[in-house]
Structure I
Amino acid sequence: MERILIEGGVRLKGEVEISGAKNAALPVLVASLLSPGRSVVRNVPRLRDIDTVKTLLSHLGARIEEIDGRTLSIDTSRITSVEAPYELVKTMRASVLVLGPLIARCKEARVSMPGGCAIGARPIDLHLMGLKRLGVDVKVEHGYVIGRADRLRGGRIYFDIPTVTGTENIMMAAVLAEGRTVIENAACEPEVVELARVLEKMGASIKGAGTSIVTVEGVRELRPFDHAIMPDRIEAGTYMVAAGITGGEIRIRNCPLRYMDAVVVKLREAGISIEEGEGCVTVKGDGPIMGTDVTTLPYPGFPTDMQAQFMALMSLSKGTSVITETVFENRFMHVSELKRMGADIRIEGHSAIVRGVERLSGAPVMATDLRASASLVIAGLAAEGITEISRVYHLDRGYERIEEKFSALGAKIKRLT
């Protein structure tokens, strides 16, 4: 079992480049199923979740070639299977995204109920409701979702709560449906807009992506695409927090600042300097960390994927902060591990009350999910002594070469095998 060892107390300094966004790359790779032919996807991050979806696409019949380290060629001329088995789906919830494209192109799909991080229920009921509105006969049997439709027809779909993967799944099914589909209370995340851009390159007609109402006019057929993945706003936010908590100064290249307003506002409230320059963003932690309240919300609100990292920052703040989680009900599992390092945190319902302490101390801790892993790395960078993080495979799902990037910024961090 691999572990990460961190000797804390080093001010980060230098330059880091942000990789392609995992949450944009996954649906874009899956969208290749909608059309026969060869698509090219650029700026693909090297992550465990990307490897999982590549294996899944290969299982379905796609031929995948790595052109260079960050560019993939995906030939979907032949789809030889419509089943996404449990073995491939159990570790990644985004695998459910193959439902819409397979039904749209092949008229049927058999997809195992998805897995992923244990941060909450995250049911796919809304996906299934939307597919039914498009004329899909949906059944759930023996842990599999089975969908069939001789012909998809546009419909009006209302999501009770915004769902990113639900919005993406329905968009990908609707592009080949007859007539117009209207998705109300759609997710507004930049990654949804990214997928819409790709679908439009393929010949789809989509309006309103990035707003709460998305309209899709179905077309008869689509064509392959060539697209470069947007940079990862969550990775960028993680390095911003790391600079702040260590009192460091780093330059972030390829930073998607225009999608990070809520994070930037809160980090500045906490006393961290963030300045946009030519080709990079400079982040300085040159003063005391101030207690700042945060409530997670769907985009454009403060992202739930930054909550754990921000909590690590607040553990060393002056004063008390309240961090409220409204998106996932089970996303405070990192609290007990931060407390092992000396953090003063109390959970009350959906909120965590964080009283800043003067210092954290290194300790053996265990990662419980992807973003919790990042929060422990951040805490370890600022803590006195040695922090040893186990179950770091979670990190590899969403952060490319994280120990190498932090090492280049001066951190004393290494992976033990």
Structure II
Amino acid sequence: MARSPRLPIRPEVMALRERVVATRRDFHEHPELSWHETRTQRVILERLRALGLADVHAIARTGATALVQGARPGPCVLWRADMDALPVPEKSSLPFASKTENVMHACGHDTHMAIGLGLAEALQQKRDDLAGSVRFVFQPAEEAAGGAQACIADGVLDAPRVDVALGLHISADIPLGTINVAPGPFFAAPTAFRITIQGRGGHAAAPHQSVDAVVVAAYVVTALQTVVSRSLPPSETAVLTVGKIAGGYRGNVIAESATMTGTIRSYTDAVRESMLRRTEDIVAGVCASFGATYTFDHQTSCPPLVNNPEIAAFVRETAEPYFGEGNILAAPTMGAEDMGVFLEKRRGCYFWLGARNERRGIAGRHHDPAFIVDEDALMVGVEFGLRLIEGQLAR
């Protein structure tokens, strides 16, 4: 396999490649949705036990955890990998494409688990040289809500007490051989919302007798575009997207109600609360002007992911001689990641690992039915993860 000289991988790690790739392909072929990762959990637990790790047990209903215990006392590093797939029909031509109808690993969680198991095996082989321990957390339900919280409730941060939390997300947006890491807010807090507009139905030929909920909804969607552009300081970063709108029965019937759902993304509580207030003000004003009423419901599923500056600096310092300074990006995203729940409790860092390779036609998008990644990123992830953990345990 051709490889850049900037990405050396030690022989004992490369010896795991066949198993790591096969593991990823097995998970990809058998994806499971949030809170339904039962086969995935069983495979992970069996592998962890076979490797001889300590404290192997189920957590968070469908998750798993285990401990690599070093020969000497020292700090504890947590490595987290998410497990769940998405309700997406696979349209790739991979020979190991999903065998589960309308379910697919379209965000790379299969690679996260394979890298995590590869790391566990590599560290277990050298545990006699380690001072400290490594807590592996295979977390269910990242794509839903509550998976990270359930893992923490089951004690993964406390036995032994975790000092530093680390993890990665594969990226189809940046090339193989690059990473994206930055201190401070790195992923946004997601707030899902639902707006239901209640008008008055009627015949399409007599619109003056009705309050057309579809028309009201159209004005609401348009007006909501000013929440970010005209209600927040330009220095703030935020997103409001209406992703779905539904209303009406047929073309000659004026709709009595319409519903829209969407998401608000923000890095701070203050910005989120400001956006929620402004959103409701706009909905209330538009509905009042048309004689309609509304309901506005919203829920924030996880906090923003905030990388500890000291640990983020350590990740970058470790990455510079490995990837090369020019291959390290610092570009926060408005995506959401419940790794932020762990980072609220412990210092840590989460980063993107490049897996795009346009030369080989690997240029998919996350959450897309044709999502693919360059599998060469798997061993890069194991090697770099090993360097990070070794560096933290040596401190």
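No value in this document is a laboratory result; all are computed from the given coordinates. Small disclaimer: the values here were computed from a predicted structure and weren't measured. Cβ atoms are built from the backbone, for glycine too; each structure is taken alone.
At a glance:
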{"read-out": "Among I, II, which structure scores highest (criterion: FRET efficiency 1/(1 + (r/R0)^6) of positions 78 and 158 (r between Cβ atoms, R0 = 41 Å, to 0.05))", "value": "II"}
{"read-out": "Which entry (I, II) yields the derived value 6.3 for distance in nm of label points 7 Å out along Cα→Cβ at positions 142 and 358", "value": "I"}
{"read-out": "FRET efficiency 1/(1 + (r/R0)^6) of positions 22 and 278 (r between Cβ atoms, R0 = 25 Å, to 0.05) - structure with the largest value, from I, II", "value": "I"}
